[in-house]
Structure P
Amino acid sequence: MVPIGQIAVISILSHIIFIYLTWRVVVQTVNIDPLIRKGRVKEARVLVLFITIVIGSGVSRFFLDILQWSQDLIYLL
């Protein structure tokens, strides 16, 4: 069984890594310029940041759930 402190560190690192990876993918591949009104650049950047956080956190949570479930398989027998 993994101590709570180690789980917390792994979770924080996982979220940060997946949010960063999502940010890189979203910024490099999605062109939001046609969707931005003039004078609303700051709001568009904040929206992209929030979307990135939601997607990255979701992927991280999925990864952490799979990791936890695979560790819990030993209790199946």
Structure Q
Amino acid sequence: MSRVKLLQKLKPEIKSKLEQERSRYSASIDIILYRLNNEEFYDELSIRAVKDIYLFADLDEDKADWKHGTNLFEND
């Protein structure tokens, strides 16, 4: 049974923003998407990985849900 990866749970508007930035920052975006495609749970991501999502998706870190990541991912 295949588990749902974080990339599949990523909110569509965030994924879309990352895809838009891919032409400018392809290596960084590829790393973010690789991490999300290889992890199943938010707590498996490093702080650096989460900060990169905020940076490249142009999200406000002051409104971040650092503990659960609910503003980044769809609910299960």
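Taken together, the values in this text are just the output of simple stated rules run on the coordinates, not laboratory data. These numbers come from a predicted model, not from an experiment. Cβ atoms are built from the backbone, for glycine too; each structure is taken alone.
Name the one structure among P, Q that helix-only ellipticity at 222 nm (-39500 (n - 2.57) for each DSSP H run of 4 or more, over all residues; to 500) of -27000 was derived from.
Of the structures listed, the value fits P.
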Quiz item: P(r) over Cα pairs in 5 Å bins from 0, in percent was computed and gave 3, 14, 18, 18, 13, 10, 8, 6, 4, 3, 1, 0, 0; which structure, P, Q, did it come from?
Solution: P
Quiz prompt | Comparison of P, Q - label where FRET efficiency 1/(1 + (r/R0)^6) of positions 17 and 41 (r between Cβ atoms, R0 = 25 Å, to 0.05) is highest | solution = Q
Quiz item: Suppose you compute relative contact order in percent (Cα under 8 Å, 6 or more apart) for every structure in P, Q: which one lands on 47?
Solution: P
Self-check item: distance in nm of label points 7 Å out along Cα→Cβ at positions 33 and 65 - structure with the largest value, from P, Q
Solution: P
